[in-house]
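Got some structures for you, see below.
Any read-out appearing in this document is the output of simple, stated calculations on the displayed coordinates, not a laboratory observation. Please read all numbers here as calculations on a predicted model, not as lab measurements. Cβ atoms are built from the backbone, for glycine too; each structure is taken alone.
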Structure P
Amino acid sequence: MDARQIDFWITQGVWVQVSPLAHNTGWVCGVYKQGKKTGNWVTEYTQIFDHPSKCYDWAAERILEIRGLQKT
């Protein structure tokens with residue numbers, strides 16, 4: 001994901017978080033959706049990967065699902 005894509009998803013109410021796990025055991029990815037009433041971010045999906053780029057690829061697919069643009 002590049003900066004423009006990230007900015008676009010934020011305007012659509014979706015956020016991706018990628019964080020390293022302890023002891024270099026992988027990366028955890030969370031896809032969050034912003035609530036319409038409160039504006040709070042709610043976790044929609046999480047998964048662990050061995051490389052951050054895989055996190056972003058997976059997250060892009062989940063975002064399309066959230067937005068109703070793709071089915072798995």
Structure Q
Amino acid sequence: MDNIQVPAGLIEENYKAGFQHSVSGGQMSKREHFKKSFRLGFRAGRLYLREVRRSQGIIEFPMKGKIKNTAIS
């Protein structure tokens with residue numbers, strides 16, 4: 001994980017922290033997680049994990065969402 005290339009204009013420490021948080025299975029729940037550098041690192045980590053899973057033959061199924069129907073009178 002040390003050879004992560006950080007895009008120009010981002011804070012390297014936050015970007016790498018976001019990437020690591022994503023790879024370890026974390027979720028964005030704290031205020032610090034929504035800073036641009038952390039957020040983009042988190043996104044890169046998720047995309048990295050997707051590619052790793054595809055290369056191992058693991059298929060991701062669409063997320064099942066819950067829909068609540070309410071009648072409007």
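Observations on the structure shown:
- Structure (P, Q) behind the derived value -14500 of helix-only ellipticity at 222 nm (-39500 (n - 2.57) for each DSSP H run of 4 or more, over all residues; to 500): Q
- Parent structure of the calculated result -0.49, -0.62, given that log10 I(q)/I(0) by the Debye sum over Cα atoms at q = 0.15, 0.17 Å⁻¹ is the read-out and P, Q the choices: P
- Given -0.55, -0.82, -1.06 for log10 I(q)/I(0) by the Debye sum over Cα atoms at q = 0.19, 0.27, 0.34 Å⁻¹, for residues 17-56 alone, calculated: source structure among P, Q: P
- Among P, Q, which structure scores highest (criterion: distance in nm of label points 7 Å out along Cα→Cβ at positions 9 and 33): Q
- For the structures shown (P, Q), relative contact order in percent (Cα under 8 Å, 6 or more apart) is largest in Q.
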